[in-house]
Structure I
Amino acid sequence: MSGPRAVLAVPRQARGPAARAWLRLRRNRLAVAALVVLALVHALVALAPWLSPHDPDLVVLARRLEPPSRTHWLGTDEFGRDVLSRLLHGGRISLAVGVATMAASMVIGVVVGGLAGYAGGLTDVLLMRLTDGMLAVPLFFVALLALALLGATIANLVAVMALTGWMTVARVVRAEVLRTRELEFVLAARAIGCSGARIVARHVIPQSIPSITVAATLGVAYAILLESSLSFLGLGVQPPAASWGNMLTAARSYLRTTPGLAVFPGVLIFVTVLCYNWFGDGLRDAIDPTLAER
């Protein structure tokens with residue numbers, strides 16, 4: 001070949017792992033479709049203050065339980081509030097709680113898993129037995145009890161969900177650290193006198209980022225579902241603030257007369273969680289080199 005195209009052509013073998021993973025992800029149509037839907041949902045809820053046609057907390061009892069119309073595209077709820085506006089603002093809270101819970105769970109899981117995998121010995125045994133013990137406990141009921149005692153605030157909700165959701169991340173990080181800690185570059189860093197904390201932070205944990213990223217996408221889906229379940233039981237986000245979960249709770253009494261009050265938040269929860277799971281599965285397949293070789 002000659003000309004400018006020959007200069008720009010790069011052999012597939014010369015591409016970096018991130019580029020190859022991106023190419024594999026693009027071939028997964030289901031994962032790409034899930035990513036597009038998630039981007040659309042996040043964009044809509046992020047722009048809720050500008051897209052909402054009405055004040056989500058404005059009570060107009062004279063217009064309660066109205067069907068969809070030009071004024072209220074999805075109708076009104078039992079207090080005459082605009083359902084579309086509450087869905088948009090409720091999505092901000094539901095997704096923010098999910099992302100915040102995921103971030104806190106990642107921090108705890110990375111610390112526990114990294115310390116257990118690198119230190120080994122008694123430290124590994126104690127931390128992994130703690131992790132296994134937490135996984136053996138019915139954590140949903142633990143979260144219910146904790147929120148009933150501490151109070152159902154958003155801060156308590158995120159803290160309780162994070163403290164009951166870090167175990168899977170810890171196991172993933174520990175497995176990656178065990179795989180990485182005996183590699184040549186880690187042994188070289190140890191030989192020149194680098195501290196254990198520096199080796200873990202600068203050399204070992206970065207090798208686990210692909211697996212942590214996959215766990216994070218699945219963790220957001222789990223957190224959104226758990227927040228919705230707790231809000232449905234009255235121990236999540238408290239009214240008048242809207243979330244998809246407490247909108248489902250309020251709609252229980254009107255399933256026969258106004259089923260849309262339950263359908264709209266239920267569909268949003270279902271679609272968002274499903275797309276996070278599909279995207280997480282696709283991301284895992286794209287990052288895993290053994291699947292790529294097959």
Structure II
Amino acid sequence: MELTIIMPCFNEQDAIRKTVDALVNEIASNKLSWKIIIVNDGSTDGTAQILSTLKWKLLRVIEHPYNKGYGAALKTGIRNAETEYVALFDADGQHDFYDLLNMTRVINNFDMLIGQRGKTSHRDWTRRPGKWIISKVANYLTETKIPDINSGLRVVKKDVICKLLHLFPEGFSFSTTSTIAFLNLGYNVGYYPIVAVKRIGKSTVRQFKHGSQTILLIFRLIVLFNPLKVFLPASFYLWFLGLTYEIIYGIILYPKGIKLIPAAFFLMITSIIIFFFGLVVDQLSEMRKNNFN
């Protein structure tokens with residue numbers, strides 16, 4: 001199959017040569033005509049010098065003049081790919097070539113195939129709470145159980161993902177938001193079991209900063225694609241709160257007083273406004289979906 005491996009790279013001098021050499025050797029030994037695009041995202045260590053020494057006819061290095069972000073590097077690589085499929089592959093040595101090779105053999109039934117990290121894969125325990133929260137939010141908002149929402153190894157149809165690139169962030173949330181977007185637009189998303197090992201070098205992901213940004217981006221995408229998942233719960237919650245307030249203060253505690261508490265009235269009116277506003281946004285969302293298919 002025609003495939004281009006997109007490898008974003010930022011300050012990976014300890015891992016990049018080993019990762020690329022392993023890929024090149026396996027591609028050659030399996031007689032594949034795959035291509036590799038490495039996007040050096042403004043590295044400030046010795047990564048650029050190492051990349052300048054890598055010589056392979058199907059390898060292309062693209063330089064960002066400064067650090068734009070993980071997502072921005074992926075976008076650059078995807079836009080410059082010329083094959084039917086692209087594979088997203090981290091430069092830190094976590095992924096195995098044969099996992100990718102096996103994924104390409106079953107991608108035909110899917111628009112995006114995500115490498116699902118199993119129990120034997122290396123996990124950073126400090127990130128588990130944040131990932132658990134993000135997964136629960138995403139599962140609720142998409143009404144789908146997502147076994148691995150932010151895996152860095154995935155194979156995707158280029159023409160499909162190119163339609164959606166403008167929706168994805170420039171930073172580390174690219175993997176998460178692309179999964180959400182594909183699911184909400186009805187594209188076929190599959191999962192393939194892989195094993196990820198401990199990365200080489202130090203990660204630049206920041207748990208609180210990037211985790212909170214990811215949750216915000218998830219909500220933005222859901223409001224774009226399925227807004228009632230956000231507006232309806234908010235509307236029902238305010239209506240229930242207003243009704244409860246009226247029952248407690250207007251009927252139980254002060255039965256001879258004011259029959260309609262102003263605060264309760266305000267909450268219930270606000271809930272009605274949010275409900276109808278959500279219906280309007282939902283209609284706009286349905287019309288916009290045609291632009292992404």
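Read-outs throughout are calculated quantities, based only on the coordinates presented, and are distinct from any laboratory measurement. Please read all numbers here as calculations on a predicted model, not as lab measurements. Cβ atoms are built from the backbone, for glycine too; each structure is taken alone.
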Thinking only about distance in nm of label points 7 Å out along Cα→Cβ at positions 200 and 272, which of I, II has the largest value?
II
Which entry (I, II) yields the derived value 3, 14, 15, 15, 13, 11, 9, 7, 5, 4, 3, 2, 1, 0 for P(r) over Cα pairs in 5 Å bins from 0, in percent, for residues 32-119 alone:
I
For structures I, II, which has the highest computed value of FRET efficiency 1/(1 + (r/R0)^6) of positions 184 and 240 (r between Cβ atoms, R0 = 30 Å, to 0.05)?
II
If we compute distance in nm of label points 7 Å out along Cα→Cβ at positions 56 and 160 for structures I, II, which one ends up with the highest value?
II
Hey, relative contact order in percent (Cα under 8 Å, 6 or more apart) derived from one of I, II reads 18; which structure?
II
Out of I, II, which one gives -22000 for helix-only ellipticity at 222 nm (-39500 (n - 2.57) for each DSSP H run of 4 or more, over all residues; to 500) as computed from the coordinates?
I
For 46, 20, 17 (semi-axes √(5λ) of the Cα gyration tensor in Å, calculated) the corresponding structure among I, II:
II
